[in-house]
1. Quick check: -6000 is what I get for helix-only ellipticity at 222 nm (-39500 (n - 2.57) for each DSSP H run of 4 or more, over all residues; to 500), calculated from one of 1, 2. Which structure matches?
2. Given that relative contact order in percent (Cα under 8 Å, 6 or more apart), derived from a single structure, equals 20, which label among 1, 2 identifies that structure?
3. When mean count of other Cβ atoms within 10 Å over residues 15-22 is compared over structures 1, 2, which one is greatest?
4. Using distance in nm of label points 7 Å out along Cα→Cβ at positions 31 and 151 as the calculated read-out, with 2.4 as its value, let me know the right label among 1, 2.
5. Starting from the value 2.3: which structure in 1, 2 was distance in nm of label points 7 Å out along Cα→Cβ at positions 63 and 87 calculated from?
6. Could you tell me which structure in 1, 2 was used to calculate distance in nm of label points 7 Å out along Cα→Cβ at positions 71 and 119 as 1.5?
7. Out of 1, 2, choose the structure whose coordinates give semi-axes √(5λ) of the Cα gyration tensor in Å equal to 49, 25, 16 when calculated.
Structure 1
Amino acid sequence: MRLFVGIFPDKDIAKALWKMGEKIRGEWKREPPEKLHITLKFMPDEDPERIGKLLEELRHPSFEVVFNKVGTFPPRGRPRVIWVGVEGEGLLSLKREVDRLIGIPDDKPFVPHLTLGRAKRWIDVDSFLREKVHIKWRVEKVSLVSSTLTPEGSVYKVIKEYELQD
């Protein structure tokens, strides 16, 4: 089963981030606000029960992050992914703890971001890339999520949420 460990911002933060995409013109598939998240660990073929049990050992304090930049992947040439960047030492610490608990190495370096959408063809991101963002948010829980691919896009189902400690 396709799984990921992720962090979903609260509704007000998600809506504010989603609205930033209104500056982008062209053909792109925008994620709805309720699907916006930061992926800590993607696991394309894992047992949700096993991963869920490992995450029960998670002991990490809640922390604050700042959404503070915007960008695209790739950073040059034709954009395919439009994102909002996020920083916070707590986020990096949480990522390390999740990696340690699960024990599955990543095949790519961790680039903390929230994907707003994906370009289908031509898009104009110039005004978006000039956007200034500084949104603080307190992370209080982590989710284990299944991701099912459909012709309409991915469908997420939260399997379990893990509260961070105060």
Structure 2
Amino acid sequence: MSECTFCSLIQKKANMLFEDEKLFAMFSPEPCVPGHVIVLPKSHSPILETVPDFVVADLFKVANKVGIAIFEGLGAQGTNIVVQNGPSAGQKHNHTMVHVLPRFENDKVPVGWTPKPASEEELSDLEGKIKDETKNVGIFEKEKEKPVELERPKEIKEDKRLKALRRIP
């Protein structure tokens, strides 16, 4: 996708910290704190639900390892792992990404919310709207196995005696 800023950054290998065939981790070009890292699928996906399950699994495995690197390398006291999924969730760019934010005591980074308890009636209503849609939770898309390419044996020079035996009627 040529118009995606992050697809371009992936192609240029900008601020790269990690790369494999499916994923790319880089310092955020728009960090909210020093050391802010984003982990992205290499193939363009606008929101998390469009990313294949097996890539989502790897996305969070890499985010976890980046978090460990942030703890060790920066001496962070914590991390926030954040996915902004859709404009109403704060997503500014049309590419799925997992943000790994280093956290320090009193860093004043505004990540959080005020809990708002729900009544039994509200919970029941929500359950009615969502429960039927959760029937496929636990069924995950698997990556198709790549065909194994076998090495062709090198041409073996045929033994002259075998060749002679084949000519005997």
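The numbers here are math on the coordinates, done by the rules we state, and not lab data. This one's a predicted model, so the numbers in the text were calculated from it and none came from an experiment. Cβ atoms are built from the backbone, for glycine too; each structure is taken alone.
1. The structure behind it is 1.
2. Numbers: 1: 35; 2: 20.
It was calculated from structure 2.
3. Details: 1: 16.0; 2: 12.8.
Largest one: structure 1.
4. On the way: 1: 2.4; 2: 4.5.
Computing distance in nm of label points 7 Å out along Cα→Cβ at positions 31 and 151 on every structure in 1, 2 gives 2.4 only for 1.
5. Derived from the structure labelled 2.
6. Working: 1: 1.5; 2: 4.3.
Clearly, the read-out refers to 1.
7. Working: 1: 27, 18, 14; 2: 49, 25, 16.
Here the read-out was taken from 2.
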